[in-house]
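These are the structures, in structure tokens.
Nothing in this text is a laboratory measurement; each read-out follows from the coordinates by a stated rule. If you're wondering where the values come from, they're calculated on a predicted model, not measured in any experiment. Cβ atoms are built from the backbone, for glycine too; each structure is taken alone.
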Structure P
Amino acid sequence: MNNRSNKVKHLVLAAFIGSAYAALTIMLAPISYGQIQVRISEALTLLPYFSKFSIPGLFIGCIIANLVGGYGLPDIVFGSLATLTAAILTYLIGKSNIKYKKYLAPLPPVVINAVVIGLILKYTLNLPLLITIFWVGLGEAVSCYLFGLFLVSVVEKNARLKKYFIE
């Protein structure tokens, strides 16, 4: 495949990832927002482990989901930037030579979102900070370590998916 068709493929996949993130978050809204949340779409934040083209899709998908979420501008801006930052760090882990990097890849989304979303919810809903960080982190750990690592394993074991997601 030539460079131009690779760019088109990556753009289409980024758009698919972004729309999947937004759709999953919004469809599962009762468990996607708030102090106790398991945002299933966060499993997709492990896709940068394979390639960087998923990063903008995740960022835009998160912006769309946070526009619907109802926590206002702080969540739209800082919540989305948290996902962007975590996606970049997950990408860097994927490209590294770190031992057990597959199991470290979920760590950036868990830690960054726990802290940032915890602060946002403290600010917007006046919730206790440490408890909120704990609950958001726990939900994020379920999404990333359970569903996200499952997604990574599926991509690694499927030649057709590898062709799409691994650069």
Structure Q
Amino acid sequence: MLQVGQKAPDFNMASTKDLNTLAENVKLSDYAGKWLVLFFYPLDFTFVCPTEVTGFSDRLSEFHDLGAEVVAVSTDSVYSHRAWIETPREKNGVSGLKYPLASDITKSVCREYGVLLEDKGIALRGLFIIDPEGVLQYQVVHSLNIGRNVDEALRVLQGLQSGGRCPIGWKPGQSNI
């Protein structure tokens, strides 16, 4: 069972890093020395998913300013991912996406991270923050109907990077305890 403080499970998945060829995988080792926000979502072309995927994309520069990268994962194929990225936002697409979508078509990564709904073959909404040494520092899993909050992901990342104890409601710039 995956727990905070453990090495994050390794992965090597097909991705949209090269949207034209779909030949460039994403691997945990690609992010060595950086923070990684890895999040799982159920399916392309659904309802809540595009709001999350585009929400993180629209604020990607804030993650980059903190030395972090973002990767999103579902059990869809990279071909579905590419079609979704090529679909305008007003038609439920995620055009203009600024980070890669990864394909866990084998469902092995979703299973290792503990977010796979075995009976449906899709992922729950899991978000994991992995530190530059590859250690899992944060995990949260939501129901299929509840989208994540980019502000909270950024706040937690900044809290982890502060190196101190962050009380309830802590915000960047406030003192640690």
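By the measure distance in nm of label points 7 Å out along Cα→Cβ at positions 55 and 111, tell me the structure among P, Q with the highest figure.
On the way: P: 1.8; Q: 3.0.
Greatest value across P, Q: structure Q.
One of P, Q was used to compute distance in nm of label points 7 Å out along Cα→Cβ at positions 71 and 119, and the answer was 3.1. Which one was it?
Numbers: P: 1.3; Q: 3.1.
Going label by label, the one that fits is Q.
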Distance in nm of label points 7 Å out along Cα→Cβ at positions 31 and 63 - highest-scoring structure of P, Q: P
Identity of the structure behind -21500 (criterion: helix-only ellipticity at 222 nm (-39500 (n - 2.57) for each DSSP H run of 4 or more, over all residues; to 500), calculated), options P, Q: P
With semi-axes √(5λ) of the Cα gyration tensor in Å derived as 27, 17, 13, matching label from P, Q: P
